[in-house]
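The structures considered in this document are given below.
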Structure 1
Amino acid sequence: MLPEFLNGLVNVFQPMTFLLMVFGTVVGVVIGALPGLSGSTGIILLLPLVYQLDAGTALVMLCGLFCGSMYGGSIAAILLNTPGTPSAAATVLDGYQMCKQGNAGKALGISATSSFLGGLISSICLILIAPQLAKVALSFHAADYFALSLFGLTIMASTDQNIVKGLISGVLGLLISTVGIDAVAGLDRFTFGNYQLMRGFQLLPVLIGVFALSEFLIIVQKGGEREGTEQAQQKVGRVIPTWLDLKGFALAAIVGAVIGVFIGIIPGTGGSISCFLAYNVAKKMSKHPEKFGHGSPEGIAAPEASNNGTTGGALIPMLTLGVPGDVVTSVMLGALILIGVRPGPMLFVESPDIIYMIFAGMLIVQFIMLLAGYGCAKISPSILKIPQTLLMPIIAVLCIVGAYSNANNMFDVLIAIVFGLIGFGMKKFGYPGAPLVLGLILGPIAEENLNRALVISNNDWSVFVTRPISCIFLLISAASIVYAIYTNIRDGRKELAEKKA
């Protein structure tokens with residue numbers, strides 16, 4: 001393992017690869033800092049560039065963007081009281097309070113340092129856990145992969161606040177994945193005589209529409225500039241934490257990082273869940289819990305270390321099982337498929353050079369992110385004052401160009417626009433977009449392995465419950481849905497009781 005890792009380090013420090021990794025990380029910080037944008041949007045905007053790169057270089061650049069956007073969300077959370085990404089939602093509680101006290105630089109420094117610690121711990125866990133999990137996954141059969149695909153779909157849907165809307169979105173994605181030529185029978189399905197649909201809905205235009213163009217339409221509908229820019233105009237003082245500061249929040253950061261790694265490994269979760277869990281745990285462990293919510297350094301360190309801890313954790317199921325750990329890695333999974341890399345246990349056997357390049361890149365990215373975080377903290381007020389009237393048209397043009405570059409086909413641009421309208425409607429009515437995309441990705445995998453399993457077993461459906469791995473995944477899938485339904489009912493009753501009171 002050590003020789004392969006050292007070879008990965010050598011590849012990462014190739015001049016062009018290293019420059020692109022720095023570029024991806026800085027772009028991620030900037031995109032994460034802009035409210036309304038996220039790491040998934042950044043990955044989509046960089047997809048046309050990814051096409052021109054070799055797989056290893058493209059992946060480390062995307063990893064840099066992923067990690068950078070996780071930290072970048074804290075910049076808006078601290079300066080504007082608006083989380084740049086959902087993963088920075090808990091950072092608002094103490095970050096903005098510290099900013100109002102005139103300690104914006106200190107808050108940004110704590111956030112960058114904690115993000116670095118969280119990302120470093122998660123990268124080490126990725127290196128240690130992923131190869132072992134891949135060895136176990138090599139024993140998977142067709143029935144196991146079908147159950148795993150189903151597990152990924154149910155987890156992603158059941159983590160949304162509304163279980164019904166999450167499942168509807170996921171089912172819609174599955175239905176969309178059936179358009180095109182049936183791989184088993186060789187017949188057209190739902191093409192309605194349009195030969196362009198014989199290849200199905202291509203992933204890139206759908207991603208661009210659901211995540212990027214829909215966000216553009218939402219912001220256009222609002223018609224105004226983002227609120228709170230006056231807070232971003234305050235002077236940022238010292239950024240790098242002192243040794244005394246570090247001692248005060250180091251334990252909270254480490255605890256948050258560990259929580260983030262474990263939450264990230266669970267498919268369909270992510271930083272938006274782990275940040276609040278880490279915040280609550282840190283508050284219970286703190287010697288000064290009364291300071292939380294009033295500018296506590298630990299209240300910034302724990303959620304920031306946690307949401308960056310999910311980065312390496314989320315890559316573990318994506319690389320070893322082909323099931324994304326969160327929304328960003330679901331988009332990244334689509335990017336990997338588009339450039340010809342199929343995540344899963346065979347990736348560790350067929351392309352170990354790519355795997356160890358990712359491992360080495362994730363470690364180096366953390367140091368780049370730390371330096372970029374300290375540097376961007378000084379200029380972050382300027383980043384946050386970029387007018388949306390200037391920013392959003394540029395993003396819209398890049399989306400159209402990216403959709404066209406998929407196959408030099410205007411039909412893909414039309415698909416992106418249609419799914420942009422669909423995504424806009426889904427966001428307006430509270431339907432999540434991630435399950436739809438995940439259904440589009442995992443639908444063909446589930447269908448293929450369902451058919452293979454039935455062919456091998458002579459149409460014996462009991463194969464899905466007699467194989468231990470398949471049975472376990474089916475039980476976990478059912479349990480996740482039941483738990484989500486239970487929590488929704490419980491929360492609904494609680495809200496109703498509060499209204500009556």
Structure 2
Amino acid sequence: MTIGSVVRNLEKALPMPGPAATGVSETVLKIPVADIVYDSRKVNPGSVFVALRGMKSDGRMFTDQAIAAGAVAVVAEKAPEKGVSVPWIVVSNTRVALACLATEYHGHPSSQLTVVGITGTNGKTTTSYLLSKIFEAAGYQCGLIGTVTYRIGGREFSSTRTTPEAPDLQGFLGEMVREGCNACAMEVSSHALALHRVSGTKFSAGIFTNLGRDHLDFHLTMEEYFSSKKRLFEMLPNDAPAAINIDDPRGLSIVELVQRPVTYAIDRPADVTPGPITSSLEGLSFDARSPQGVVRVRSKLLGRANVYNLLSAVGTATALGLPHKAVEQGIERMTGVPGRFESVSSFDDDISVFVDYAHTDDALRHLLETVRPLASQRLITVFGCGGGRDRTKRPLMGMVAARLSDLVVITSDNPRNDQPVQIIEEVFRGAQTEVDIAGAEIVTIVDRREAIHEAVQRAQPGDMVVITGKGHEKFQEINNDLIPFDDVLVAREALTKRRGRSRAT
């Protein structure tokens with residue numbers, strides 16, 4: 001890639017108003033490009049620095065550092081305020097430019113992979129794990145990009161965000177191609193769609209799981225949030241199947257956007273539906289009826305929400321032409337996802353303890369409605385709400401927890417720069433409105449470790465304790481610091497203490 005190809009690609013991607021370049025001579029156009037960078041601290045000699053305009057700062061503030069570190073060109077949305085020593089390319093949208101350049105620089109790797117993009121409020125992670133297992137059962141080597149992990153060939157590492165920025169994403173896809181992958185299951189967040197992180201990616205299929213209240217601190221309204229989700233389906237090629245949950249009313253409008261919809265539902269007539277469902281703590285069992293025939297589903301996943309995830313995976317896999325046997329084997333081999341209704345207790349314990357990621361009122365409702373009939377005695381819920389995010393869901397989550405639990409322990413999640421006590425008070429106010437109706441006991445404990453220990457110690461034999469909100473996360477974010485914290489490990493500590501107390505008595 002050269003400066004000349006950078007300019008040509010930007011002219012093609014941003015024709016209105018089109019990039020304007022200063023300091024670009026014939027000699028300059030031939031300068032080679034070493035990489036595409038959006039963080040001035042990562043600039044190396046030969047980098048093109050794309051100065052993103054963010055919510056809190058403008059990348060143009062860091063162009064001097066980028067040039068000093070060896071950037072051979074700058075891409076920005078405004079002309080420089082002073083003379084610069086490298087070509088300066090003005091574009092209408094730096095995020096589109098970043099995605100365009102990253103895709104070109106890495107050789108359009110998504111065109112060499114079967115990439116399935118999964119978007120929606122809940123279910124993205126579990127569905128991506130299901131699809132990766134199905135692809136592997138069909139003989140594919142499948143990469144994975146999502147909230148919990150990035151998997152590239154035989155390597156796996158913790159993710160930093162659900163969908164990476166465009167240069168990182170295209171770099172990961174390029175590594176997958178080089179390591180022999182021929183498929184990728186990718187969670188596509190609303191932020192990624194709104195911020196053009198996946199622009200330039202060719203999707204072979206798309207999945208819409210559902211839409212619930214979340215991320216309104218960023219999107220401001222549900223309509224804007226949904227509009228971002230729809231962009232994935234506007235990007236799909238005409239021949240790409242789109243698996244769409246039409247039990248969610250928003251799904252019907254997505255059906256109208258795509259050329260090849262594959263609808264799935266439990267309650268409505270659809271292309272993919274379940275036969276009679278058997279559900280227990282051992283898992284789910286049903287036959288999924290699809291246009292390609294019946295798929296026998298035997299899964300260790302639990303609950304109605306996972307019926308939807310399984311239907312979406314079946315609908316997508318069969319529409320892509322994967323053999324039914326591979327679909328069935330992949331589903332059976334998928335034992336669970338870290339932090340998604342993850343069992344922490346053992347046969348030695350007299351209570352059941354689970355950790356889950358549910359952090360919206362809709363996700364919490366689905367989770368508690370699933371486990372309520374499975375709990376042989378009381379249901380105890382431990383949860384909090386994050387700071388610096390949509391405040392409107394805090395009382396709603398309190399209401400859901402109080403309505404469906406016998407004991408609710410409200411605690412801290414990731415308070416960030418908010419006051420934990422204030423967050424808890426807002427959750428408590430919602431919970432309190434349900435107490436007279438449901439009769440739940442409400443306890444507030446600011447310290448999350450103490451709250452988990454209290455819930456486990458107060459549980460009686462046969463009770464079920466569900467700890468929600470953080471799931472797979474290994475830290476708490478408090479006043480800009482990341483404090484190591486793992487719900488699974490803390491729950492195990494509490495269970496060990498409980499066993500010791502039980503033996504002592």
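Read the figures in this text as sums done on the coordinates, not as results from a lab. The structure displayed is predicted, hence computed values, not measured ones. Cβ atoms are built from the backbone, for glycine too; each structure is taken alone.
Taking distance in nm of label points 7 Å out along Cα→Cβ at positions 154 and 482 as the measure, the highest value among 1, 2 is held by 2. Relative contact order in percent (Cα under 8 Å, 6 or more apart) was computed and gave 29; which structure, 1, 2, did it come from? The correct label is 1.
If FRET efficiency 1/(1 + (r/R0)^6) of positions 2 and 330 (r between Cβ atoms, R0 = 41 Å, to 0.05) is calculated from each of 1, 2, which structure is the one that comes out at 0.80? Derived from the structure labelled 1. Using FRET efficiency 1/(1 + (r/R0)^6) of positions 354 and 418 (r between Cβ atoms, R0 = 25 Å, to 0.05) as the calculated read-out, with 0.15 as its value, let me know the right label among 1, 2. Going label by label, the one that fits is 1. Kindly point out which one of 1, 2 the value -25000 was derived from, the read-out being helix-only ellipticity at 222 nm (-39500 (n - 2.57) for each DSSP H run of 4 or more, over all residues; to 500). Going through each structure in turn, the value belongs to 1. Figure out for me which of the structures 1, 2 the number 3.1 belongs to, where distance in nm of label points 7 Å out along Cα→Cβ at positions 130 and 450 was derived from the coordinates. Source structure for this number: 1.
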